[in-house]
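Please go over the structures that come below.
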Structure P
Amino acid sequence: MYEKLSKIFYKNESKYIDEYEKRIADYATFHLPLEITHYQTKEKSRCFYVNHTHLAMQQEHILQGSRLIRELMRQLPPKVIEDYIRGKLIDEIVNTNEIEGVQSTRVEILGVYVQLKKSRTPRKMRFSNIVASYQYLLDSNFKNRISSFAEIREIFDHIVSEDLEEGALPDGELFRKEGVEVVTATQKVLHKGVATEGEIALNLKAMIEFLNNSEYPVLARIAISHYYFGYIHPFYDGNGRTSRYISSIYLKRELDVLTAMTLSFATNHYKKQYYEGFNDANNRLNKGELTFFCETFFDILIYSQESVIDELRINYRKLRVLQEALEDYKTLMTEVEMNALYIVGQSYIYNLEGSGITKQELEEECELSSHKMTQIINTLLEQDHIQKIKQRPFTITLSDKMIESVESI
């Protein structure tokens, strides 16, 4: 069993030294151009990780998961894909906030999303910057790599700065200029970020170069850079949200948009292991080994992908049930009524839970006038196929009878 060096140390110190030297000399070891300083002793460690069998298989699992996600997405109509990704985007923002103790709701984030979508000059709302940033991830023209300090600061400004008090904002040229400690609820110091802005810049430069260096396996680069950003801790607050967004940029580039859009969801599920991973990597007894942080990060990605794959498969079966149910209505409904009901059903299955579809969205999807759509909606309401869930904007979803049918898989 492959164990942490820190665990081996407490069992047998002489074996600990031998094991460290063995790992450093191993053919499967990657020696990284990154260094950490252990704050308790000021001892420095050159970072490394061992690409052992389990770690290699995790990476293969993630690559296969991404291929399957893309395959499942190709089975769906463009509007369904758009609805589903929108739901994941909103969940991702709620989860990345929740990990850091920032309260936000899906309804609140959805309201911001809709406002940004419908107006070229949207009014300023709380979370508008972070929503715009995650919307930008969906843009086919988004910049899919980090190449400068200024870009990191720009991400921070958009992701978290609007939610921080004045004293928590960076006071250096781009980053913080004072020291910072990561502490527990009882004020026990777990980690001290890199001390000065000059040192922050040097470490971030090394991280950016490593993240973009194709001589190292790409998933390991993303995982290790995620850890190293947390180690540097360039801001007083907001480091976690900034780091997860940077990781999502590269996950979308190298894998798929849904893996990128569920990183915080899965991290929130693995929150205890996630923070333990940082603590273990910082532990001086582990001498800069990042193998176990990579394992944890990969576990998070695998969980996110498996959750998406399960949901896509279940939702596809629900869509088939809906299609079969509509076959029974062929003689009772017009073609345009059936099409409208099918689109409402798609929205119920793939959209954010409880959000429904607005009358205007339905008009656009069916390419019908407002008057004609009003007639169709009234008919579907009378037949108990749909129900109204909101007056302004007029929003509908499947009726309880139809929901029961769809959920009967």
Structure Q
Amino acid sequence: MNFRQSTSKQCGIRRLFFLVTLITTILSCGGPEHKDTLKQIQREGYAYIAAVPFEAPFLHQVGTVFVGPEPTLAKHISENIGKKLKKADIQPFWIQRNYKGLISALLNDEADFVISVFGKTKEREQQLLFSDTYYTSELVVVINPSRNDKVRRDNLGKIKIGVRSGSAGGEIVQTKYPNAKIIAIDTLDESILQLRSGDVDAVIDDRIMAAYSLATMTGVSHLEILPDFVVESVECGVAVRKGEDELLKIVNQTIQDTRKNFQSWLDEQFDPESLQEVTDRYQKRQDWIKKANEPRRISIRISKSKSSDFDIYRVANLAYVFRNSKGDTFRSSRIDFQGRTGVSSVSIPPGTYSVTLTKFNTTFGELVIQPEDPAKITVNIRLQASGQFTMTRKN
């Protein structure tokens, strides 16, 4: 579906028409009167729609085409307006604005309605009419554990939080966390980049949009969404000017007719598997940390070759000392013999360890345990001729 962008010339013509109509109305009636938007759409052949163009996966531009579930919904609304007007070729015409400019675009007659993950707030509902909800936005917290691993739901009021400037979510965060330092940023992607660089400690934004950015942007695969925590839910609808009851009726009927399709339109832009991968990042890291700190069970088996003249039984009841680079020491159980093989064990967390029998002042080598290593590891020490030895491991 092709959607043309607005030009200053066309917007200027629209404003001029509105001003002429307004002046004529004032002169004839003594005050402003609400114009008939549907008739204007019928005359022009376009439904003018105000939107923020950087709202993937809901609405974004690929070349000269706007794609996503919101453009698809807008296309159906335009088609239904055409059916109402008995004019089949009504086309969506996109007016690109930032969030602060969406309301003014509507009130200044530059647009006929707004569709842009546009949250319903009390302040906005005093100025505009909203349709039925077609999407409920969940505000989530995005964190950068490599910069600040102490961001939690209970300390959000004490950190720097990035929000999209002019968005309903940004207003909610400002109200909910008055003691936090709120940084208003033009786009979500810019917020994510500032989170990556450490300019903000967290970003609060729509769950789907945040996950999409984390899945598609370069260099942010380490950023995560705090699980099981929604700051607030925001109902999103199509906004029209007050008094546009007929237009709102068409919009609501379209939302009702297409409600069952909205999720599939969204899945076309952002498949559920990618969403789940981003959602799982936090827990996967926690699992990795837990595994990294879990002790491994080390079985140590000591034996000798036929060429060795060492009395192997002299090590009976001794214990190995494992010492890591931090200076932490761990002692094994006493060596017990099973035939001609001495067997001992120890539980130690991942790290690099020297393995020593202190009585003989002998260090057999280094044992490196990685976080990804299995829970049980066997170490074999083999005594050779002339006091030589080998130490090998088996997972």
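Summary of values
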| read-out | value |
| --- | --- |
| Computed -11000 for helix-only ellipticity at 222 nm (-39500 (n - 2.57) for each DSSP H run of 4 or more, over all residues; to 500) - originating structure among P, Q | Q |
| For distance in nm of label points 7 Å out along Cα→Cβ at positions 275 and 371 computed as 6.2, the structure of P, Q it came from | P |
| Comparison of P, Q - label where FRET efficiency 1/(1 + (r/R0)^6) of positions 123 and 227 (r between Cβ atoms, R0 = 41 Å, to 0.05) is highest | Q |
| Top of P, Q by mean count of other Cβ atoms within 10 Å over residues 259-266, largest first | P |
| Mean projected area of the Cα convex hull in nm² - highest-scoring structure of P, Q | Q |
| Among P, Q, structure where relative contact order in percent (Cα under 8 Å, 6 or more apart) as derived comes to 14 | Q |
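All of the numbers you see were taken from the coordinates with simple rules; none came from a lab. This one's a predicted model, so the numbers in the text were calculated from it and none came from an experiment. Cβ atoms are built from the backbone, for glycine too; each structure is taken alone.
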